[in-house]
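These are the structures in question, set out in turn.
A short reminder: the numbers here are calculations on the coordinates, not readings from a lab. Predicted, not measured: the structure shown is a model, and the values here were computed from it. Cβ atoms are built from the backbone, for glycine too; each structure is taken alone.
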Structure I
Amino acid sequence: MNETILVLDFGGQYKELIARTVRFCGVYSQIMPGDISTKRIKNINPIGIILTGGPESVYDSKAIKCDKHIFDLGIPVFGICYGMQLMCHCLGGEVKRGNKGEYGKVNIVPIEGTMSLRKPFKALMSHRDVVSQVPTGFRVTAHSENYIAAFECTDKKLYGVQFHPETSHTKGGMEIIRYFLYEICGAKGKYRLDDYIEKETVHIREHVGSNRVLLALSGGVDSSVCAALLSRAIPDQLTCVFVDHGFMRQNEGDEIERIFSKRKLNLVRVNAQNRFLKRLKKIVDPEQKRKIIGEEFVRVFEEEAAKLGHIPFLAQGTIYPDIVESGGGATGDVIKSHHNVGGLPGTLTFSQILEPLSGLFKDEVRIIGEKLGLPKSLVGRQPFPGPGLAIRITGEVTKEKLDILRQADIVIREEIGQLKKRPDQYFAVLTNCFSVGVKGDARTYDPVIALRAVTTSDFMTCEYSPLSHKILSKISTRITSEVAGLSRVVYDITGKPPATVEWE
């Protein structure tokens, strides 16, 4: 972490992907607000800065702007999409509304430049505004059929591309970012997770001292890895509390208890299904659901801590994307409040929150889990949201709806689980949309079940999985035959973006 790339966020949908790509290349990255001051940047002392995309126009008075002086710090800067336009705007170039937008894969033709641009390639574009005139001292290094696609000022080490090299849709995008990191920023590539466990173990022991810690254990990848790390660092001071909120998949609560009961952990299971359902009565807004669940989790943990005596630390398996998507540590909209971040209440009886994984991305957490000796079946399991099935039911959550969704979910997991090449995540959503059907010559009017299956390498972007009609037909037939109260199944074919993986 002695060499850092700052990713300045202007509300771009790919900010996490940029940061994760930089780390994948062996360089530490950190997401910060786009309007961060130059003074704070100097204190961080990064070897390079990347400006993300964003939804606004640079000439809009309400648009997020960076401090113009960052371009005079002598630190290499790489602007992507809005970041390129912002660089142009700040340095006296011209940005205007294009005659037409460029969306999806676009042909890029390089001219002569340094950013590893050599021959024509396809790149992901998503913009309407365009750079119409580059600033003084800059030269155009690539163009699309319609517009300027890249520019640079090598004297000041300033570079910009209109496309998105961080996505897999851009051919050679990884090489472009790697070139910026190593050839322009002079990175040594020493960011590794090899000594993370040892360093974090020491840090936890120093931070916690002789105090006791209560870990919120959900049984998911993040909290499980957190449990393994804490049990290594402070084994006799840790109590893991698994709260079964009633929104788990079929028999999942028992399975989690069975797995962790075999490990050297002080495990407490709390069955709190009724209180959570009561709190969600008549609640339909997904953000409100998440926040209510987050608050109720903490209240249960506080009650358990009181039974066990004074426990000042609440530990959580929070990871970096949880913080970013919940609107913390960066600029931009709250995509969804994660129950362990945006769902936390303002008042806590715990004096401190302990989050040893909060600087890591999901793939990094999996690596740490394997190094800690967790079974691959646990470390490699599909992500399951903390609020569970409550956010896979659109509208009000009831026991009847949960029972229906669990049965449909079993069918989907059984059928897709038999495939040799499975999607990275797949599940059912009980929608609040009703449709007319017919069963046994009788009219039905039941809710629609949506099947979601996606392929992704990072869970920050995804494509829908092109399941065969044969498997889709079998799933539909089984669900409508075996699950009472359902007579229609649909398949979600939307990627992320514009959708998210979860529906709520």
Structure II
Amino acid sequence: MVLQIPEQFKGLIHSVQSLVDTSSHILDQLSQGQSINYATIETSVGQQAAALERATHQALLEGLDIDTPWIQVGDVVHARVGRYPGTYYTLAGPVQVARSLYRPIDDRNAKTVDPVSLRAGVVGAGWLPATAGAMAHALQQGTSREAEELARQWGRLPYSRSSFEDVGHTVGQLLTSNHSRIEEQLIQQYQVPSEAYSVSVGLDRVSIPMEEELPRPVGRPKANAPKRHIARNYRMAYCGTVTLHDKDGRALHTIRYGRMPQGDEESLAVGLSDDVIRLLEQRPDLEVQLLCDGAPEMWNLLDEHINAKTVGKPVNRLIDFYHLTEKLGKAATVVAPEGKESEQLLGRWKLQLLNRPQASEEIRAELEGSGLKEACVGKESAVKEAMTYLKNHQAQLDYATARGLGLAIASGPLEATCKSLVNQRFKRSGSRWKERTGEHILQLRALALSERWDSAMQLLLEPLRKIVTAVEITHTLAA
């Protein structure tokens, strides 16, 4: 068999021959009938295939180079300053490519650029777009140490933990700088499932361990005193969700958002409102619902930005069913101290809430009649707390009507977001975060958990690609 390889890909010949030789040698061993440690074969073939992949990238990247005295990038003419080797990082490892470097002719102090990086949309110092996206995805899932080990096990992305940190945060920085544009484009592209009946919006807070600088002690530092004086304090971050439900209230898909403790929660609420408006433009028939726990500051934010005036239709407002029954459960143990009796009482209250529009008023009257309202010592205060909760949120506790309308009554997607978006990644043992770098990971993770990663990366990295053309200019202009 004769395989014709074009001149541009002659660098592949050695890699192809090496892969064929390795495979032939392995095949000879397999024909002898003995048992084989096939894991070593998988590793060996993977390494040979990676070498072939790198050789292919090298040829393709060389094809992106433009070696001419002048090029034009956008409206700016650049002059060649030299030709030097550069390293580019692929999914299979680094490759080195000779390419020309250029600098704007009207700014001798500007950074040099190369056509290969510009045309390919390289991220940072030589990271190809798919490679940078994959490393950022690995970093939002776990620590850089875990990402490095996972990559080693897979036989892909053979880079150090510091590289995962640098590239992941580079992509995260790019995302946070463009998140308004990306979120707007993503929601415009979003296709509402045909079975969607309603959209619910939730907002909650969850604690994150933060690293905060402490004032340096007055006077001369003591021997062996730490160079940095920091404290690990828990601060409250924000989680927001936009969830589409079917006619039985089951969640179909959730779009997740987050903000670090010092982030702009107002912009988060505005973003949630914009999402609802865009979804209603596509499906005006969707029912709109606010669904979260009873925190007044969360409701104030939501009510301000998502209401009949802003979205153009009535908005249903409901306290999460399980937050209410948690408070009622504590009150039930006071009203009916016996275990079975308290369980039966709570079960009856749940049925009332699910089936009777005025159930919250009836339960409050029942608690009032228990005579335990004024008992505020120990567990007995649970009765007064439950009564106060029922009174303050009376307009948001009509679960029977919500069920009749086919709306969700529980904020499960929001609670799950607090756990998956923040707790699982940010609350590792001993972890502490800074506001800026934490925001990078939070935004990346929100995209991954919302199943919007690929679309977001395409929108984010596409503007990095530039059209580069060779131009001819007069000697006078070049001078």
Structure from which 11 was derived, relative contact order in percent (Cα under 8 Å, 6 or more apart), options I, II
I
Work out the source of 5.5 here, i.e. which of I, II gives that when distance in nm of label points 7 Å out along Cα→Cβ at positions 112 and 192 is computed.
II
Assign the value 14.8, calculated as mean count of other Cβ atoms within 10 Å over residues 72-79, to the correct structure from I, II.
II
Taking mean count of other Cβ atoms within 10 Å over residues 8-15 from the coordinates of each of I, II, which one would give 14.5?
II
Starting from the value 4.2: which structure in I, II was distance in nm of label points 7 Å out along Cα→Cβ at positions 168 and 400 calculated from?
I
Value -15000 of helix-only ellipticity at 222 nm (-39500 (n - 2.57) for each DSSP H run of 4 or more, over all residues; to 500) was derived from the coordinates of, among I, II, structure II
If FRET efficiency 1/(1 + (r/R0)^6) of positions 280 and 432 (r between Cβ atoms, R0 = 35 Å, to 0.05) computes to 0.30, which of I, II did it come from?
II
The value 41 for percent of Cα pairs over 35 Å apart, derived from one of I, II, belongs to structure I
By the measure mean count of other Cβ atoms within 10 Å over residues 104-111, tell me the structure among I, II with the highest figure.
I
